[in-house]
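Have a look at these structures, which come just after this line.
The numbers here are math on the coordinates, done by the rules we state, and not lab data. The shown structure was predicted, so the numbers you read here are calculated from the model rather than taken from an experiment. Cβ atoms are built from the backbone, for glycine too; each structure is taken alone.
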Structure P
Amino acid sequence: MKASKVQFGLTLLEVALAASFFSSQTLLAKDTEWHPYLLIDSFNMSESMAITQLDGGKGEFHSGGERAFTSNWLEIGVTYRDWSLGALYRYEQSYRYSSDFADFYYAISQENPLTSNRNYQLNLAAERWRGSGLRLAYQFAWTDHHQLQLGASLFNADNLSYGTIDGYANSPTPKTYNYQANVNYRYEQDELFGRTTRQESQGRGYALDLKASGQFNNGVRYQLWLRDALGSIDWGRTLKTTAVATSKVVSYTPDGYLQVAPVLSGREGASNFTQSLSPWINASLSVPLSNHFDAILAYQEHYAYGQKGIGLATKALFDRTSLVIFPEQSLVNLGIEQGHWRFGVASDAINLDEARSFWLTLGYR
């Protein structure tokens, strides 16, 4: 359950588009129908531990969590009239697990005592991929106050890890344990069991998305972004392990904690694999309260996990300043809009080393 650190790689096309963005004031000033745009959206969440601990760091554990994920979108390009074309980079990683799995994994990885004579139900579904390509979009308005944008992206994908673990574990004493689990696992490099088997994963993916925004006559405003409404990655032939993993005693640490290694009984091979993408939703409704304040109702959903938010917006600071609270994760989101720029940052803790949720958005259009 170790998270890989995000790695950004730029193609020549992406570099060219980035250069066009930062020099746009001089290069594009003569033709007002051409405009650069930028969108960075990164959402990171872990119910069981701080997001900085997902790469193996130590820290406080929160029992009972069932999910962790990171979802990252970087897009930069140009618009011409109602069309836009941009270079797109994505990094997605998700873990959905039983609360027993979180308790067991955290205890053994941090060398913390287990609960004596406890049985643990071990369930984990994990996926990871990285992609880069192009996104083409068309925007149209059915009235002066309502707009809809339809987008389609095509991308190359790699860094595949996708699979499930289902089994059980038992801890006879606080420092000893045993386990057995069924493993169904696809990968380009076997990080789960540390075997040297490796085969570069090269997928071809597509995704469709929808953005809608507008304002009614009564002043009520809405925004919706539905990402990966339809989408999949065709990985071709990928490495796959289907096996039963059983614990085997290896040694004990100086503090007396048992160290084990898995013994696999099953098969490793290769087969064709197509991965479906999980829809992502970000929606908000803004209702006027007075000339200076609006009430905000918000909803967001990542990897089938949704949460509702409520907040306020004002024009007293910048073109628009908003503060939205998502109570389930104690997440506070500050948003600022000024001219062509918009910025948003959200966290459930002031100290990011303690944060279990962090969301960053930056856009220019």
Structure Q
Amino acid sequence: MEAFFAPLRSGVDDDRYIEAIYRERKLPIGVAASFKRISPIRSWAHYMADPALGVFTTGPNEELLIAERLIRAGKPLVLDILAITTLSSLDVLDDLNKLPNQKIVTRSTLEELYDLLKEQQRSSQSGTFTVGYADGQYLKQVLSPENIQAQVSHLQGLADWVNTHCQVVPVTAALKLNAHKKQDLDGKMGKSFVDSILTAQDQNAVLYAEEMPLRGFAFVNYQVNGCATFILLRVLRDLKLIDTGRFRDKTLHLMGMNYKFIPVDADILYLAATKSKYTTGFPFNVAVNGLIAPLMLQGFETAEAVKFFYKLYREKLTVILDSGNINHIQTLLHATLNTLCKLFPPRLLEEDLMRKIDRVFIYLPVQQHELRNIIRQYFSKAI
């Protein structure tokens, strides 16, 4: 357990240092927030807003399979503070309510919401002005009283949802832990996160936490299985509690919030292309990286890419009319190939794509010929 906190040097108060460790996926946001003595919700908002940081949410395939099985079996879910804020940001709190599983929130997690709510209420009449430093320059942020009041209403809504739909519990499991050890963990990780882990262990429940570093810590040290929202969306879809359209839209939204390494299929990638007006801008530039996410099964990376190519050519007229540019399909193809080349040797990738294109485009010979030529030209320059 000590190795988990080893990267933090005592007395260092440097955002860049903390963020460098975070990028290596060694720290949960709660540890960074505790080290900087700010609300984990504020840290989460900062990390989520920075594409270079984001939220490291996916874990090994075994975790995903176990989490899906436990949720389907009706195991209780212990939600940490960032799970609640993520569900709210995606507007899927009502979707979570469709699951019969008991939802548990620790008292300290609810207190996190109330503490930030009180802090915001104190500024709701005058607004706030803050100065930060990033990329070599000073940045100012001004929040008007109206902005802050909106945040107050949002936080109050979250607290109301927790009180209405979750069982709020004290952490009796903490009594079994050495008091000094508990105090030390609280100071390093944040009390609400520690309490969520201990409660999940005590209740034989699933820890609902967005960050893989936190779920990994809970599993290794307390044998607690975890889940996250990208897994929840899959379960809700498979149980037909949400339709596939909502699943794709919310998964893409989650990726757009800079939740890292979420796998995609051709349908999500095509949805991203439509939302980016068939350019390589946002959210396509985020979604395309899902093709090489670690959770993509071997062979599915290129299979889903070719299915995406098929959808582009099948809807070619729509693409041209909506984008106003006949070259956008080739631009999207090149961006997809650039991404796949990060994972596969070019020669092997070309051969694999050609085989799958011949199979998928068998009834579109003209488009098949055009696509083969584009890919051949691309790899003649890449190799």
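Assorted remarks:
- Entry that produces 0.05 once FRET efficiency 1/(1 + (r/R0)^6) of positions 148 and 348 (r between Cβ atoms, R0 = 30 Å, to 0.05) is calculated, selected from P, Q: Q
- Answer label among P, Q for the case where helix-only ellipticity at 222 nm (-39500 (n - 2.57) for each DSSP H run of 4 or more, over all residues; to 500), calculated from the coordinates, equals -18500: Q
- Comparing relative contact order in percent (Cα under 8 Å, 6 or more apart) across structures P, Q, the highest figure comes from Q.
- Value 19.9, 57, calculated as Rg and Dmax of the Cα atoms in Å, for residues 100-283 alone, assigned to which of P, Q: Q
- Which entry (P, Q) yields the derived value 2.8 for distance in nm of label points 7 Å out along Cα→Cβ at positions 76 and 204: P
- Which entry (P, Q) yields the derived value 12.9, 35 for Rg and Dmax of the Cα atoms in Å, for residues 316-355 alone: Q
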